[in-house]
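Multiple structures follow.
Rule-based calculations on the coordinates, nothing more; no lab input. Source: prediction; values computed, not measured. Cβ atoms are built from the backbone, for glycine too; each structure is taken alone.
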Structure 1
Amino acid sequence: MELVNTHCHCVYSGHGTGSIAEYADAAAAAGLTTLAFTEHFPLSAAFDPDEYLSMRPQMVDAYLAEIDEARARHPQIEFVTGTEMDYLGALEDRQLTEEALAPFRFRLLSVHFIDGWAFDDPDQKARWKEPGAPDAIWRRYGELWCEAASNASLPYDAMSHPDLAKKFGYYPSFSLESLYDEMAEAARAGGRMVEVNTSGGYYACAEMFPAPGLLAAFCRAGVPCTVGCDSHDPANVARDIERAYGLMYEAGYRSVTVPTATGDRRSITIE
């Protein structure tokens, strides 16, 4: 069965390692047929003062050029030019023009910020330990996620790591089942794709994003699903892809949706 990874990061953001060429070589060695480069879309200094979280605007041209070079070196792999965007809600301070987004044929959207707070940043996780915090954080995360997913006017294709709020292993006191249904309906209403993100197994939550119950809710709602490793090192370019396919199958999916270099989608059967 084909192996595809629709989410990876390299040296173009401050927290990734490995060049695009090294990723391309690793993808070829692992037998991938599709690899989407999804470096973080530039954030303003207000959200990324240390230039650690996202790509700088002046880096974009080099990023695009190196992806083209990778295509020339490995024509057997479909390299998708993509980006991962942050949903900032009412605090959005960038001009997300069509001109700025046009080079990116695949656009992930992620909720990493809750009202300006980077809730998944290890250096900022103290708030999780405050009394009652997990309940409040999960509720607000769900609100923002559904707001982003259901808004069909926003210029992106897929929601990444849907239940990222579980990253540090903090869960609310209430059942998440109703939130799962709300998230699935929001993705359906917005015409979004969602991602099984294999990186979750290597955080405190020790579980891929999304949880099996949430993935099943997406399947029941008819939401298409892709697979991304969220790799930040070429060594992890193919990590747990087949396990992700198995998780999708158990949730009821029989195919994986894959973005293409032209901005379209194709599907592969889960065997």
Structure 2
Amino acid sequence: MTRQPALFVSHGAPTIVIDDTPARHFLAGLASGLPAQPDAIVIISAHHDEPLASITSAARPSTIHDFGGFPDVLYRMRYSAPGSPKLAQRISELLNAAAIANRLDPERGFDHGTWTPLILAWPDADIPVVQVSINSRETPEYHYRLGQALEPLRDDNILVIGSGAITHNLHAFFRGGYAADAPAQPWVIDFLGWLDRQLIAGSHDAVLGAIGQAPHGTDNHPTMDHILPLFVALGAGGVESKATKLHASVEYGVLAMDAWRFD
């Protein structure tokens, strides 16, 4: 059985599916870099935030358009990948074994943190997808343990993806008025450089403490929601995993779109 890596991707705004950007082209080619087509995908989205781990268990999840003010074409898009109640149950059992409280959610669909990267990478929507929530009330260490609990899935050709943002300061984005191709601001560069060094060195404890320890940590993440999927992917990669940067680009000077692989 093929062992899949764990991935972290920055999903950006919903318009990533229609914009001509380096990040869009990277995601469109994401599948080609995997060892095989996955039998299923488990994705942890920054936009699925629950007070305990929630696992989508519908056989046919809906597409959620959890945004406003974007072009009409985005609201007409549907990502019709099947769910997998059987895989959802297995995930629940893995989390139970790790003493992580959880629930199956047969009503929840795919939010844009899930369907926008997947519609680019797997446009045929023929791979079963199960979404697992973050919990912004919990610590980075909790999310790392969540990822560790999911690691065994990788041995069964199941791809684990954390979908968030490597930097995510929307106040700076709206306030800054930067052009789409503006260079990264110094405070973004400093944070990314520090985080790169810790990930490549395998310093997982440092990465988990990035918001408090890295330069400009809170400037890049005023709230933790979009970096929490990185911690899940890091945990799912394994304690001795090698971190490989797959993509780096910056949009509007402040929104970094980095992607990482852990295996």
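Using FRET efficiency 1/(1 + (r/R0)^6) of positions 25 and 249 (r between Cβ atoms, R0 = 35 Å, to 0.05) for the comparison, can you identify which of 1, 2 gives the largest number?
2
With relative contact order in percent (Cα under 8 Å, 6 or more apart) as the yardstick, tell me which of 1, 2 scores highest. Can you show the working numbers first?
Values: 1: 21; 2: 31.
Between 1, 2, the highest calculated value is found for 2.
Suppose you compute FRET efficiency 1/(1 + (r/R0)^6) of positions 33 and 161 (r between Cβ atoms, R0 = 25 Å, to 0.05) for every structure in 1, 2: which one lands on 0.65? Mind dumping the intermediate values first?
On the way: 1: 0.65; 2: 1.00.
Attributed to the structure labelled 1.
Can you spot which of 1, 2 the value 3.8 was calculated from, given it is distance in nm of label points 7 Å out along Cα→Cβ at positions 129 and 185? Before the final figure, lay out the partial values.
Numbers: 1: 3.8; 2: 3.1.
The read-out was computed on structure 1.
Upon calculation of mean count of other Cβ atoms within 10 Å over residues 81-88 from the atomic coordinates, which of the structures 1, 2 produces 20.5? Could you put the intermediate results ahead of the total?
Values: 1: 24.0; 2: 20.5.
Considering all the candidates, the number was obtained from 2.
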